[in-house]
Structure 1
Amino acid sequence: MDPGGPVSASTQPSDRPLRGTALVAGAGRNIGRAIAIAFAEAGADVAVNVATNRSEGEAVAREVAAMGVRSHVVVGDVSDPDIDASLIADVEQALGRVSYLVNCVAPRPRQGIDSTTPADWDQVVSTILSSTFYLSRLVLPGMASQGFGRIISLGGSVASTAFPNRPHVVAAKHGLVGLMKAIAVEYGDRGITANLISPGMTDTTRNPADYPGWPPSDDELKSRLCVPRLGQPWEIARACLFVASPDAGYITAQHLHVDGGMVL
């Protein structure tokens, strides 16, 4: 699960397309890790958020720092608005105002509607959808004051369709589509864009209880995808990097599927 490889050591951050600080929530592993490294490659200082595992976050932060930029680890559950406020203050004190927010936090428990309790529902919706609202609400004023900002959320196939046994995940991911549109409408005239990137079947470490039968067989890949292979975390990271770049200033409120044609 190579995130894409480092840039040349001769390439300095000042020569790269991104400026300022990126906060990547859920950056300890898999796609989040790849995004943190990709943004560092492109020149951004990166705040690495993990929920509880500081050592995991510090390992990613070392990879980020190896790109010649600043890194900082922030530990906290982003589904809690009080934690988010202190987390953003910590990031801004260490690295400066957040210019890029990427939220990769996404629990995906396997539960049917009849077995999903109100507590289960609240936990998943809060972690996926509410956390994005809380974090966005905190960084948007700073982005607006500088006339530039990028909000990027990670969706998935369930952001535009539905799978069984994930009612809370489906609802929360669909909610992200609307939230990105709402941010785009309110803040587009202040240099801020908001977009959703939806990975498909990606080569990541997953909880076997939530994903029985993972990884899929070659026959399953061929039956479900136009490009019959697992995606790589770095491919998702590069899509996020594009919508964060200066080249994408006229792209907002979009839902980009990086899924090998799975949504078809």
Structure 2
Amino acid sequence: MCACLSHNIIIDPPTFIILLDIEGTTTPVDFVYQTLFPYSLNKLPTFLQEHFQEPETKSLIQHLYLQRETDERHGLKPPPWIDGSDQLQLRSCVAYAQWLMNKNSKYAALKALQGKIWQEGYNTGELQGQVYSDVPQAFERWRRQNRKICIYSSGSALAQQLLFCTLELGDLTAYITAFFDSNIEAKTEIESYRKIAQSLKQIPHDFLFVSDTKEEVEAAYDAGMQVILCDRLHGHLQIPRSPKAKIFISSFDEIFPD
């Protein structure tokens, strides 16, 4: 069985798993950069103050402290971290986490912290998930075709689940088999995609990875996955092309239509 996309052919195994990026693929980039990131940046000091004594928060702070030491050794000049009272430690953590956020860092501890902050926003109704209009129909279509859907994003698995379960049109998490985040490894690392395949007891060739980022698509391709480069804005952002991604789409309507 083959599925035709544009003028290219993708081999379609019976157990085809569709692995999706979020930012710029299922969800508008503006929602991430103009809503989610500013929200976590603004709420960070209050969140850490209110949850500072909780074991999970203390663990995240410790991981950030260790990461800051690594950054300093690598000459990245992070903000100083002052040991001492809880308030000094709190202020140091806030300054370093804000520094990371402004750099759009992908560190797992930072992403976990952002996910916790966003969780409060989703719970209060200050935040509501967003996806492109073709996503719900595609999820329903792929389920009818007996395809599994998985998500792989640098945002924490918690943040991914919150985004897909708080949509105005309803909860889409029932369509999603698994969520993968930066705990797997970076999305530009070949080994990340092999680990994802192994975790689902499949071979990489049984996956179709869809992303708007050239480096991610190439890593998945080199791991053995089939790939599609997603250009939601029809080239207006001049997404770099790749000879490894021979299929380009601007809508999920183009992926395995009925």
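Each value in this text was obtained by applying a stated rule to the coordinates, not by laboratory testing. Just so you know, these numbers come straight off a predicted model, no measurement behind them. Cβ atoms are built from the backbone, for glycine too; each structure is taken alone.
Of structures 1, 2, the largest value of mean count of other Cβ atoms within 10 Å over residues 50-57 belongs to 1. Determine which structure produced the value 7, 29, 33, 21, 9, 2, 0 for P(r) over Cα pairs in 10 Å bins from 0, in percent, calculated from the coordinates; the candidates are 1, 2. Structure 2 accounts for this read-out.
Starting from the value 20: which structure in 1, 2 was relative contact order in percent (Cα under 8 Å, 6 or more apart) calculated from? Value 20 for relative contact order in percent (Cα under 8 Å, 6 or more apart) corresponds to 1 out of 1, 2. Assign the value 3.0, calculated as distance in nm of label points 7 Å out along Cα→Cβ at positions 34 and 218, to the correct structure from 1, 2. Working through the options, I get structure 2.
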